[in-house]
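K.L.:
Listed below are the structures to be examined.
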Structure P
């Protein structure tokens, strides 16, 4: 059972990471060229980017995160490196969402939207992917770093959540 979830997690993660690398390149190369100025060129880039994002990359991200979450509970993991990995994955999710925003804006505002450089997603995303890979393979002992955190971050504060943050 664990092997099946690991296979699903690794496969989906590979597709997700490939998509986070491919989408900014596609948006940069094709989204700024003269071919986008024609209706046919715009339709092509819109279909390619929208289909890739909604039908391939996003489902792969959901499967990777879901299978990884199941693995955490099956293996009963509670190590410092796992928390660091989850923070890096959260960064990957933010890059993913930003790419989705760029794709949506280019489809809705042709000619009226100045897209920021999509290669920023590569500059942010690739190091996060490498950090995740390193943390999973090395499983470093992060206890010395955790001990350097301020005391208020290491002890319970015995305070209630503000009422506006309580979901029920």
Structure Q
């Protein structure tokens, strides 16, 4: 793939898809600490079940490529994300640019009080499978939202316990 084709593919993947998921958690820690924990990509393996996360290109900051591999028995889901924005300690923007998972995502930290931070994780996935995928999405969405919310709750507990970052 040429550099131009890669840029065009990333631009296409960055379009918002119809599969929208949002999860929110309040973490009893300052925004700077919460943000640092979110940016510790490889530590996501500690709070996202069945998933191993690695930075495969770059230093984890803007421009980096991050790969998350989720394995459940024989099923393997690969998620590649390009980090497109890092605005510490407020926002991390990514574009899921793999073959199956595509679309933009954002992780936001909002300081509420001195030691309380709201984290919002928002994703807009392109729903694969054409019309059939769009019909199935409402059935899959509740499980996706529940899983994302549970992962964020675990993230919050680990930050509060000082186990992240």
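No lab work stands behind these numbers, since they all come straight from the coordinates. In this text the structure is predicted, and so the values were computed from the model without any measurement. Cβ atoms are built from the backbone, for glycine too; each structure is taken alone.
K.L.:
Of the structures labelled P, Q, one was used to calculate percent of Cα pairs over 12 Å apart, for residues 18-65 alone, giving 62. Name it. Spell out each step's value before the answer.
P.N.:
Values: P: 62; Q: 72.
Structure P accounts for this read-out.
K.L.:
Of the structures labelled P, Q, which one yields 0.96 when Rg/Rh (Cα atoms, Kirkwood Rh) is computed from its coordinates?
P.N.:
Q
K.L.:
Between P, Q, which one scores greatest on distance in nm of label points 7 Å out along Cα→Cβ at positions 10 and 26?
P.N.:
Q
K.L.:
To test your reading of the models, identify which of P, Q gives -23500 for helix-only ellipticity at 222 nm (-39500 (n - 2.57) for each DSSP H run of 4 or more, over all residues; to 500) when calculated.
P.N.:
Working through the options, I get structure P.
K.L.:
Here is a further query. Output the label of whichever structure in P, Q has the greatest value of distance in nm of label points 7 Å out along Cα→Cβ at positions 50 and 82.
P.N.:
Sorting by distance in nm of label points 7 Å out along Cα→Cβ at positions 50 and 82 in descending order puts P first.
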